[in-house]
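Derivation of every value follows stated rules applied to the coordinates shown; laboratory data play no part. Please read all numbers here as calculations on a predicted model, not as lab measurements. Cβ atoms are built from the backbone, for glycine too; each structure is taken alone.
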Structure P
Amino acid sequence: MRHRVTRGGLLFLLALLLTGAGAFLSANNLLFLVFSSMLALLLVSGFISRLVLAGLELELILPEHVSAKARTPAVVRITNLKYLTPSFSIELSGRKDPLNDTPSILTGPVYFPLIPGRTAMDANVPVTFPWRGRHHDNLFVLSTKFPFGFLRKSASVELHRETIVYPSLEPHPKAEALLEQIAGEVEAQSRGTGLDFYRLRPYELTDSARLVDWKSTAHTGSLQVREFSRDELRAVEIYLDRRIPADRNDWFERAVEQCAYLVCNLSERDLAVTLRSQGGEEREVYATLRYLALVEPLAGRISDAAVAAPEDPAGVHIVFTLAPEAFAEAGWRMEAD
């Protein structure tokens, strides 16, 4: 529990000192009565503010998938465990972790004017995790100036929960250019495929006039188009090289973020994406993001034995490495530096 005297409290203390000095110097009973009332008011203020903060339970409800450096909608729930006594004028704010210099995930304070007894109050708040990885503890501060605003009494609350935060999915110029390059190459591969007849279906606005089946249209009285089966497209393989020098952690973090950005956006375009790395291979998008959230670099230089050959030598390859020669020798068709 911490105390901080507010500006109003300083004025009240000044008035208290002047009244007490006047009472002792003049021996006036009326001033002594006023002085004692002011002292009682100050003591009652501290007792009530402590009672207001007592018996509060804090819960942070996060969505299932959270990425770093992005404003994520969350729900803060404060429960008043006291049976009869309500809590007034509660402010919830974040606190920086002094041990590892981690900023608070709460971007701004949240105000609760009244929390009745045995009642839970929810508030929608945006939270921002500063980096990827496993977050164990989050520090918050509950404070109040109730009832008279003389003191701001605050209590620190530490939530012990584990949250897996995915890498940042914010677009980068290089990642966006690479994404468009991959999409263009996959589209070029798919042209001229799909020659096997699949079905007849009603015409849609996005369909080409060349696909209209006029015989079926004449029979049904409405436009019908021929739909062909799509040939299987070549998958996109992304290899994240974890072996880097000790002074290139910044490069590794950028590579992890670009991998996560490509995996998400390529998956949204219904492309099969495989992420490979030393000691890991993932194909499902959320399993891949979880792997990227927890992956750590490996010290040492790349050897020929450490680089596995690609599954599809003719497919689309994206390699994030500081030693492209080793991957070229292993059969990777390099698409980018």
Structure Q
Amino acid sequence: MKAIVDPRQAKHNPQHFMATGKVLPNPEQPRRIEVLQSGAIAAGASFTSPEDYGMGPIAAIHSPQYLTFLQTIYSRWSRLENSGPEVIPNIHPKARSDNYPKSAVGQAGYHQADTACPINGDTWGSVYWSAQTAISAAELIKKGNDCAYALSRPPGHHAFSDLAGGFCFLNNSAIAAQHLSSYGNRVAILDVDVHHGNGTQGIFYETNEIFTISLHADTKRFYPFFWGQAHERGKDAGNGYNLNIPLTRGTGNEEYLDALQTALTAVSTFGADVVVVALGLDAYEKDPLKGLAITTDGFAQIGAAIASLRCPALFIQEGGYLSEELGHNLTSFMNGFGGI
């Protein structure tokens, strides 16, 4: 499998993360790149560097206002008296239609959904090359490869068109899907991360051009909480083009694979030319958040099931945080996909 990665993604090294009132070390660490790359190489992946496709494919998903914020907020924040070393919001608007402030503090609250996405001086460069990694992998599919892997870090599926959240800044899966769609492909996004792909859903919620599907731990008591239920089917032209499959906490291999088959049948019914897989590995049974209970062998079965579509597949790395088994789970998934 051909794969893309860029070392500049490692420069974003967030220090802070708040959960249940505690300030903790941020789990979305640069070493994820090393561990995941080793896991992919063990499965036979060959890596190259991304090309620079510029701002066009990114701006096709994210608003100019938001992109300006990401590029400039750290320098503006740093000029504030007694500012901390990272941009972290402490106030949020009641609704997205509320006033757009001029203040750096106010704009941080407007564009950052939570405390899991701190911004430092290296963040923009890393997220830019994370997105270019996804776009370059999409180009491999466009050029006729039947599969490709984008080791994109930071991840992206919690990012809306103008809102960061959940360790995510630019929505790499959405950017890659829109890029492929712009060439006339019929694209479905299949999100297998343990968390609902709320940003991806939000971006495409009112369109029928891209079909979005997410399998995830039930959000009634699990991040991102406010999205991800089965009744969320899309709006206006997009009605019926969003499919959520929330799963009971602790769901294991057998039940997960049954649900995945429902998702794959929907992809086939949509007539997808390409499936973009938002590849989270945090559904693992030993993941610290304990959302689902997929085993290492289970990831191989998930990969094989996706391969059974016989459809070109672009894998965009999403979640899966540092653990001894992280790389092994990626190896297992890729071997399963390639073994059918």
Check your understanding: Where does the value 32.0, 114 come from, among P, Q, when Rg and Dmax of the Cα atoms in Å is the thing being computed?
Key -> P
Exercise for review: For the read-out log10 I(q)/I(0) by the Debye sum over Cα atoms at q = 0.09, 0.19 Å⁻¹, for residues 94-277 alone, a value of -0.65, -1.32 was computed from one structure; give its label from P, Q.
Suggested key: P
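Rank structures P, Q by relative contact order in percent (Cα under 8 Å, 6 or more apart) and report only the one at the top, that is, the highest.
Details: P: 14; Q: 19.
Result for relative contact order in percent (Cα under 8 Å, 6 or more apart) over P, Q: largest is Q.
Compute mean count of other Cβ atoms within 10 Å over residues 134-141 for each of P, Q and report the one that scores greatest.
Largest calculated value belongs to Q.
Thinking of P, Q, which structure, once distance in nm of label points 7 Å out along Cα→Cβ at positions 78 and 286 is computed, gives back 4.0? Spell out each step's value before the answer.
Numbers: P: 3.2; Q: 4.0.
Source structure: Q.
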Revision key, fill the gap. For FRET efficiency 1/(1 + (r/R0)^6) of positions 62 and 294 (r between Cβ atoms, R0 = 25 Å, to 0.05), structure among P, Q ranking highest is P
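Using distance in nm of label points 7 Å out along Cα→Cβ at positions 22 and 182, single out the structure from P, Q with the greatest value.
Working: P: 7.7; Q: 4.4.
Answer by largest value of distance in nm of label points 7 Å out along Cα→Cβ at positions 22 and 182: P.
Between structures P, Q, where is mean count of other Cβ atoms within 10 Å over residues 38-45 highest?
Values: P: 14.1; Q: 18.4.
For this comparison of mean count of other Cβ atoms within 10 Å over residues 38-45, the top structure is Q.
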